[in-house]
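Every number in this text was worked out from the coordinates using simple rules, so none of it is lab data. Because the structure is predicted, anything quoted here is derived from the model rather than measured. Cβ atoms are built from the backbone, for glycine too; each structure is taken alone.
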Structure P
Amino acid sequence: MRPLAIIGGTGIDDLEGLEVLKEHCVQTPYGEPSRPIQEGRLGEHSLFFLQRHGSPGAIPPHRINYRANLWALKSMEVGAVVAINAVGGITESMRPGRLVIPHQVIDYTWGREHTFDEGQEDKLMHIDFTEPYERGLRMELLAAADSANIPHEASGVYGATQGPRLETSAEVQRMARDGCDVVGMTGMPEAALACELGLPYASVCMVVNPAAGLGDLPLTLAMMQDILVREAAVVRQLLNQLLRNR
């Protein structure tokens, strides 16, 4: 089985326990990835890790080179990609501290390089995006969460917004009417690009705050930090179990 790749988001700057064996500075047709890809071992398992925000830098969501990131991982011949996303909760069950394995996405982003199709091939790249998160990989994540007794939501609709600002309360209300359960800024075009490359892709979302207008306090990075630290530890537990199950 080809190794798994993890894309870390906010709060997952490094993968704790990963024995880094190499760092790959991959040159792609789309520029440089967010940072060198780490190749290593987590326990007995080979693994690749990429931080999408470029830690220790801080590339904002709309400036991430998603195409270079996914192309670089594909060039490493990974078998699948698990993306970690910090999100705000919209629906009642999506409270801070909850882990979510989403099954659908609604894309509200704009102006991003969202496809590898630049019109240079003889045919259009019309991918089937009915299920944006690969079903088999989602089932593996859900089984791992069950095996490790990790509380989680087994489905959810991820609303991807442009950022870097947080949303208005009216925008969150619209997203709720659209059927979104959580809101984040990095879920797209990442999922679609993985699909274009034929890479099985799924997301693990950490709910770190109530979405705008749904909490009692103003939204700040400081109020999210404690939850991020706690949830990052739970995500690492989930990933360890996922690797053991494979």
Structure Q
Amino acid sequence: MVKTIRIKETDSTNNWLKSYQSEAGEDMTVVTTDYQSAGRGCGSNQWESEAGKNLMFSILLHPKVSAKDQFILSMANALALKDVLDSYTDGIKIKWPNDIYWNDKKISGTLIETSLQGAEIKDFIIGTGINVNQQEFHSDAPNPVSLLQIIGCETNREEMLEKIVARWEYYYNKVETGDWHSIRSKYRSALYRRGEVHDYRYPDGTMERMTLVDVTDDGHLLLLCGRELLSFAFKEIQFCL
């Protein structure tokens, strides 16, 4: 059973779900809001969103997936978002690990937070922001874009959320039934800059020109540097945009 909760304002939909107690039979809980006073990206990043203009929501799951396999859920989330955005415009790609890009601009970001019980996942919270109807951006984020800026008209946010939840159910069923190969294959084929040569930045600020080759099953980015294939975890390498 999927339960959708709509609230006017909160600091963060991820935070809201951390104190939420699922009811019996509630497989997926979705909470959405018009405004987040402290919307977060990864690390210390903030998510800029004008009240009532964009789609901000979090999904709470209790998956039967071990902690070491949790990247399959990140892949499923990225594909659900991509599928829906594909229905509005061309040029949608998945930027590793789970941002959604239109050409070279960011239209959606996701923050995933996991609580474990031993080697298994207890709670899996996926918080997503999608730039839908915002006309201008004023933060220092380097490359935001909204669907309005792309297609030139406003989009019904409720309808978009319903489509995303439906696609999430579709991919979550694949996760639960063990059809992981199709998720991984589709995710890899949708990767932003796959097979292309670009500059990447190390944490110390140095840059290297490399080719994006693949993403491993556990979420490591594989880049070809000369003849050497290098593997990077999240935050170990940065795209130069």
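So FRET efficiency 1/(1 + (r/R0)^6) of positions 64 and 144 (r between Cβ atoms, R0 = 25 Å, to 0.05), computed for just one structure, reads 0.40; which one of P, Q is that? Please list the in-between numbers first.
Working: P: 0.40; Q: 0.10.
Corresponding structure: P.
Using the calculated result 4.2 for distance in nm of label points 7 Å out along Cα→Cβ at positions 120 and 224, pick out the matching structure from P, Q. Please list the in-between numbers first.
On the way: P: 3.5; Q: 4.2.
The read-out comes from structure Q.
Consider the structures P, Q: one of them gives 1.4 for distance in nm of label points 7 Å out along Cα→Cβ at positions 96 and 112 as calculated from the coordinates. Say which. Show your work: numbers first, answer last.
On the way: P: 2.5; Q: 1.4.
Attributed to the structure labelled Q.
Of the structures P, Q, report the one carrying the highest value of relative contact order in percent (Cα under 8 Å, 6 or more apart).
P
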